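FYI, it's all coordinate maths here, none of it is from the lab. Here the structure is a predicted model, which means the values were calculated and not measured. Cβ atoms are built from the backbone, for glycine too; each structure is taken alone.
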Structure 1
Amino acid sequence: MNRTNYHSHCLYCDGRAAMEDFVRFAVAQGYSAYGISSHAPLPFPTAWTMEWDRMDDYLTEFAGLKQKYAGQIELYIGLEIDYLNEKDNPASPCFQRLPLDYRIGSVHLLQDGEGNIVDSDLPPDKFARMVEQHFGGDLELVVRLYFGRSMRMAELGGFDIVGHADKVHYNAEYCSPGVTREAWYKRQVYDYLSLIVSKGYLVEVNTKAFCTSGVFFPGEQYFGILHDLGARVVVNSDSHYPDLISSGRAEALEKLRYAGFRTVAELHGGTWQDMEIGGQ
């Protein structure tokens, strides 16, 4: 029944519930596998990432839950790791030596012309102010920076799943309706999707915003392109609340099937397997 999820956030980062709460909801909803993927530490404090001094607690708590729920559900531990720069990214040794089952590579942060680190993962109105204040209102510059950093992350590697590719599109449309249909924008997306497929990464279809905003990341309009490129996709909810772990999942699977996909990738027995998309 494709009841799996490998992208969720608990109290170790910006999630809103304890790790076990997510596991209990997954068991109750008939999930066969579930993964925890807190935001990995950055080299500076934030309100939304783990701190390094919690890493041992994170891994130890997970190990206890894996033992407690053995026989009921397969549990996996990962991290969502940001590309920050050439030193701090998913391929960094500090992340590679951790005993993780998988890693998600994501881009949330940009760098403005003065070298300031800028959070781009914002509500639309705050994103628009960020574009104005840090980039002189140049939306195209921001989009190209986002994809440039995403491409560099893909080149450096060190992860299994590309997190919410083209997440910038929703905010870009807010700032300039129709911009994502322009040729230069579509070229940015196509080049990035082509690169990540060629590198063999799993492409996450992120369902977090579907029920509130009606969008997936990457957008539904790219599902056919992903299929033609030969992508392997994994459907994740990126949930921060236990009761939302299934949000948008059935809809994403239906749209993927319509685009030509017959399988999605699922982690079972410690191996990524292509599982047939079944009835929901």
Structure 2
Amino acid sequence: MKNKTLNILITNDDGYEAKGIKVLARMMSKFGNVRVIAPKRHQSGMGMAVSLGIKRLSYKELGIVDGCRWSYLDATPASCVKFGITFPDPLPDIVVSGINHGSNAATAACYSGTLGAAQEAALNKIPAIGVSIDNLSKDADFSGVEKYFPEIFQTLLEQSRDSHFGVYYNVNFPNTPNNIKGIRTGHMGLGRWVREFASWDPEVLKEAGFSPEQFDPSFLPPLEEGEEPYMMVGDFVDYDNAPGADHHLNRDGYISVTAHNIVTVDEPETMKLMKDSSLNKDF
């Protein structure tokens, strides 16, 4: 049942025109009052970066669509959340970021603009969920997300009311909308990317499900004399064989739900070693 008192702020890192955020807004409108403040331009990989005051930021109201209030801000996802908190109408009860076109499982979570928005909310003591699907295509099939995410949202909303400071949730869907085996709680899988730069090749992007033509022109500025074009690609090296690694859960056809925290201090192991070392003494 729709809760008229629940105020939901939605953002993403794919930009306000992405299919994923439109699907998410439609889903969330069943639970409360939805306000969308999304980046004007594609902002993948921005993490928790903010658009500082040396940059003029453009904000535009886009009107009411299917009962949701839409707008964009020419800024990072975290900045969109900051904007929604600075100019609340009213202050959001929860922030939901996504649906991201592409996985944010494993160490992709460290770079994700989708999760950067959730981190900004958590920093401000606002419950937050990032949701993604392992499909980079602009025409990704979100039917599995539409089927199963509402129940996940309700569960995490209830759980967040008892959570401690800094918690935010990372929900990743496998790219098997018609064959999802179930839901599993897990941990952030470990790994890294190697061979991360290659010469610019639009065909490689097309093979991944999207093409430069879908980007804003600012993504393809003209080259200056002497410049060589590169792009970030890379191969993932898996470090994690432990049960419950989120990227393995997705690989096996499960929705993964992981709890993260913005407090990144390594307690208790490393901090105990530091406290017992010569780093703690009087002069």
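When Rg and Dmax of the Cα atoms in Å is computed for each of 1, 2, the one that comes out at 17.9, 55 is 1. For the structures shown (1, 2), FRET efficiency 1/(1 + (r/R0)^6) of positions 33 and 249 (r between Cβ atoms, R0 = 30 Å, to 0.05) is largest in 1.
When mean count of other Cβ atoms within 10 Å over residues 97-104 is computed for each of 1, 2, which one produces 29.2? Corresponding structure: 2.
Look at distance in nm of label points 7 Å out along Cα→Cβ at positions 81 and 145 for each of 1, 2: the largest one is in 1. Quick check: 51 is what I get for percent of Cα pairs over 19 Å apart, for residues 49-152 alone, calculated from one of 1, 2. Which structure matches? Computing percent of Cα pairs over 19 Å apart, for residues 49-152 alone on every structure in 1, 2 gives 51 only for 2.
In this comparison of 1, 2, the computed figure -0.45, -0.63, -1.13 for log10 I(q)/I(0) by the Debye sum over Cα atoms at q = 0.14, 0.17, 0.27 Å⁻¹, for residues 193-240 alone is attributed to 2.
From 1, 2, which structure was helix-only ellipticity at 222 nm (-39500 (n - 2.57) for each DSSP H run of 4 or more, over all residues; to 500) = -11000 calculated on? Going through each structure in turn, the value belongs to 1.
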